[in-house]
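Computed from the coordinates by the stated procedures, all read-outs in this text should not be read as laboratory data. As the structure is a computational prediction, the values presented were derived from the model and not from experiment. Cβ atoms are built from the backbone, for glycine too; each structure is taken alone.
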Structure 1
Amino acid sequence: MKSDYNNSHHESLAKQTKKILQKYGIRLNRNLGQNYLIDDFKRKKIIEFAKLSKNDIVLEIGPGIGTLTTELAKKTKKVVAIEQDKKIYDILKQRIEDESIENIELINEDAVKTDISNFVKCNKIVSNLPYQISSPITFKFLEFDFDLAILMYQKEFAERMIAKTGDKNYSRLSAMLYFKGDIEFLDNVSPESFIPRPKVDSSVIKLTPKNIDKNLLIEDNAESYSKTCKAIFQHKNKKVRNALIDSRHILGYKDKKELRNLIDSNFSLEPFLTNRVINTSPEEILELAILLKPIIK
């Protein structure tokens, strides 16, 4: 068995991947986000972005057959890899044994539901994320403190992550992440870099948690900020006043008139109400959310 894998180091990543898939009879499901990276140049870049050392413990979500995992293990103290698909998990477990790699902890669980204790022992995150869990897993990462994350997302999602106030991609996601992390675009990855080819382009992002002292979004205001963002960004091209009234159910109201009267009688809200949502900065949304807090049900 071992010789199979030793020889594979001289093969291209594409050939190596196809050989493993064939060997275990794996049919990848594009709809489940099972797109495996076969571009060795891009793999090297992703790993270089993480600036890894032998002191690092790295978290990887959705390791698949170990394309990143085995390379990460060579450069770090340990890799904690969480794979939900039992069949893929068993194959990666076998591969780790065949290659005698001892510093990979493999967990067969749903990363979105797994206990946060599986994350907190890690100081860096490097993942080609399953795209359908991009949003929940990103917010789960930001529940614990880490040095940096190098993450691959669908390009469209990444553009919403990094969008600034007034940009066409400025969204609830941009506003929700604003207080939690610094986001930097690093690289684009084309569909040709994967098998099977996804129908979308991908982007690599660097995510660094914001220092808690600089985080203006304190716990007391987090819920009203979240509800305000959810309400107004459903109508991001409307004025804030109309967006709030049109999304009244999110704020706990059925009666349009009741909410309208509450908003219009609160003069401290006036400066925010005539702005279009897309032109309202996260700081302004936070101020608005604090003022709305007494009337959010």
Structure 2
Amino acid sequence: MIIDDPRTRRVLINSDVKNEADDQFAVVHALLSPTLDIRGIIPAHFGSARSQTSMFDSRAELDLILELMERPDAVRVENGAPHALPSATEPVDSPGARLIIEEARRADAGPLFIAFLGPLTDMATALLLAPDIARTDTTVIWIGGPPYGDREYSGTWPEFNLRNDIHAANVVFASGIAVWQVPSDIYRLVSVSYAELRRKVEPHGALGAHLAQGVVDFNTAHHRVATESRSLGDSPAIALMIDPWCAVFRKQGPTRFTLDGHYEPSDVGGDILVVEQIDVRFLLEDMFAKLAEFGETSGAAAAQ
């Protein structure tokens, strides 16, 4: 048997986990990855178009996932902001933002990686409340933003995670903190089919059934045409924390977002790293294998 590397990487996860059906996979993947020392998970809002209580909906879904994994108390959970920033100078204080500040200021624990699978509200709030954390060894990994340059984009505009807090994105990009951005043209390539879900996810206990059925249910409710697949678009953030070498990055100069969601050059902030390719085979197969191992372990425990 291969023995896992005992070293760990310190991480936080900020997730609008009830927004669609892909955050759940990312959160589970992270929790099943032994090299990730998850210091906390922050439920995030996802706007008000589908719910007036979106952050609390995310919290309820996260609690359910932890119960299905039989780990209700395995990780610290602190609620994020219930809504977007009113402006680029007004934070929305929350326990989640305070957790970010706490972990970023630790000088005894090595680098911190924070995965944002939705809007950047809580990171922006942390920076507005504690600007010094921009100078710490903290990396923000953000799933969000439209493609750069002349790449085609057929989704809703502005891009969803950006649209849910454009002010927050500008605060983070202007702060000078290290940012790894996974724009929509990359995160949409992590597709799984229903056949894969039936074979590699659904058989693995109540957790697998919940993950697989969630994709089908969301597609049925929100996809305009018949489909048998969906992108697990938040999962690249977890892959980057497990193995930063699984991606190809491009350096992008200081950038800000217009209120209608387009890019424009900025005279504040630093360079960011934009993911242009990611190893989808590694990402998905690692997740599928860990789910299978979890199913085997939990099934054996249930049989005893």
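List of remarks:
- Cα Rg over 2.2 N^0.38 Å, for residues 119-222 alone - structure with the largest value, from 1, 2: 2
- Once distance in nm of label points 7 Å out along Cα→Cβ at positions 63 and 183 is computed for every structure in 1, 2, the highest value turns out to be that of 2.
- Origin of the value 19, where relative contact order in percent (Cα under 8 Å, 6 or more apart) was derived from one of 1, 2: 2
- Structure (1, 2) behind the derived value 26.0 of mean count of other Cβ atoms within 10 Å over residues 15-22: 2
- When distance in nm of label points 7 Å out along Cα→Cβ at positions 247 and 271 is computed for each of 1, 2, the one that comes out at 1.6 is 2.
- Structure (1, 2) behind the derived value 8.6 of mean projected area of the Cα convex hull in nm², for residues 191-262 alone: 1
- Read-out distance in nm of label points 7 Å out along Cα→Cβ at positions 207 and 287, computed value 1.4, structure in 1, 2: 2
- Calculating FRET efficiency 1/(1 + (r/R0)^6) of positions 103 and 151 (r between Cβ atoms, R0 = 41 Å, to 0.05) for structures 1, 2 picks out 1 as the one with the greatest value.
- Structure with the greatest value (metric Rg/Rh (Cα atoms, Kirkwood Rh), set 1, 2): 1
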